[in-house]
Structure P
Amino acid sequence: MKNYILLLCCLLVIACNDDVQIKPNAKLRLDYPAPVYKKVVTDCAYDFDVNKLARVIKTKNCGTRLSYPSMNAAVYITYQKVRNNNLNSLLYDAQKLAYNHDRVATSIPEKLFENKDHNTYGVFYSINGDAASQSHFYLTDSLQNFVTGSLYFDVKPNFDSIYPAVVYLREDIMHLMETLEWK
């Protein structure tokens, strides 16, 4: 019996090893297909291209919701007519909507947008951090039409977890902005 205890102790001493093996952190890999775009012709004052992954849902007052079911996300687009010199008010409201997230956002970089061929001008806001929305934008022709859009996920905001989808959808939004045309 003493031999078994001695043998067990020897095996424990020999089995103990101080070499620590560091394992890399696991990273979630989310791959999305290359975007394929199609033209969306609306009954309203604007048309645009949309990713075929998105379901286009018409809403009231010439609004549109682009639903991405595989990502639990949606881009909400609203349209307003510029009336009675209210462009400054519309611009203020669009900027305010983006900056309402500044309490929880780590940063909100702006990207100015201009497409003279389509007569569209606007700003794209990337909202970084655990904010309710990850992107906002607006486009206008400065005379008659004004469109705003916001990206929302149907999950509790955790920027690290949704980041791959955010990057993919921001590219979709930029493509939408580049292809939006007024009628």
Structure Q
Amino acid sequence: MMSKEEERVSGNLIYRGRILNLRVDNVRLPDGGKSMREVVEHAPAVGIVAEAGNGDLLLVRQFRYPAGESLLEIPAGIVEPGESALETAMRELQEETGYSAREMEEICRFYTSPGFSNEIIILFHARGLVPSPKECDPDEFLDLVRISSDQARELAVSGKIRDSKTLTAVYWYLSRK
């Protein structure tokens, strides 16, 4: 059986940014041919399914400049250098919602857009939420939104939740009910 993997032959870093890099690679295809791949390198990120004691979910509403609209999302953020994914999840939950969690369990890891990016999101489930001072980053303007599982289902099915990590989180959460 022929290998289906592509081999990087050369590459050129086009842009280095604060949260992402853009690279253009020349690759050798499995059949020996050549092609070009544009790759967005992105630091790992976390997302948190924050479940209140009554089963409600804590989401945030935030304007997303690239999308040009406010989106309803799970709390999330980029893993900082020297920080574990669990530490990031605990920090982001507190910063964005004003709650900390007594329990935080990793659910899964998934690529957001593997056709052009290596960004991976590590999804966590937070329970045992307790109030903690909210400390958003200076460039973040968030509104906390608390929804029931019925509301989560309706928002997802109706297309009102349009963020992929949040849809993944909501469908995971609903699959347990």
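Upon calculation of distance in nm of label points 7 Å out along Cα→Cβ at positions 6 and 62 from the atomic coordinates, which of the structures P, Q produces 3.0? Please report the intermediate quantities before stating the final value.
Numbers: P: 9.5; Q: 3.0.
So the calculation was done on Q.
Check the numbers for mean projected area of the Cα convex hull in nm² across P, Q and tell me which is largest. Provide the component values of the computation, followed by the final result.
Values: P: 16.6; Q: 12.9.
With respect to mean projected area of the Cα convex hull in nm², the highest-scoring structure among P, Q is P.
Which one of P, Q has distance in nm of label points 7 Å out along Cα→Cβ at positions 110 and 158, as calculated from the coordinates, equal to 3.3?
On the way: P: 3.3; Q: 2.2.
Checking each candidate, the match is P.
Quick check: -6000 is what I get for helix-only ellipticity at 222 nm (-39500 (n - 2.57) for each DSSP H run of 4 or more, over all residues; to 500), calculated from one of P, Q. Which structure matches?
Q
Starting from the value 27, 43, 23, 7: which structure in P, Q was P(r) over Cα pairs in 10 Å bins from 0, in percent, for residues 102-149 alone calculated from? Walk me through the intermediate numbers first.
Values: P: 27, 43, 23, 7; Q: 18, 30, 43, 9.
Matching structure: P.
Read-outs: derived from the displayed coordinates by stated rules, not from any lab. Quick caveat, the model's predicted, so the values are computed rather than measured. Cβ atoms are built from the backbone, for glycine too; each structure is taken alone.
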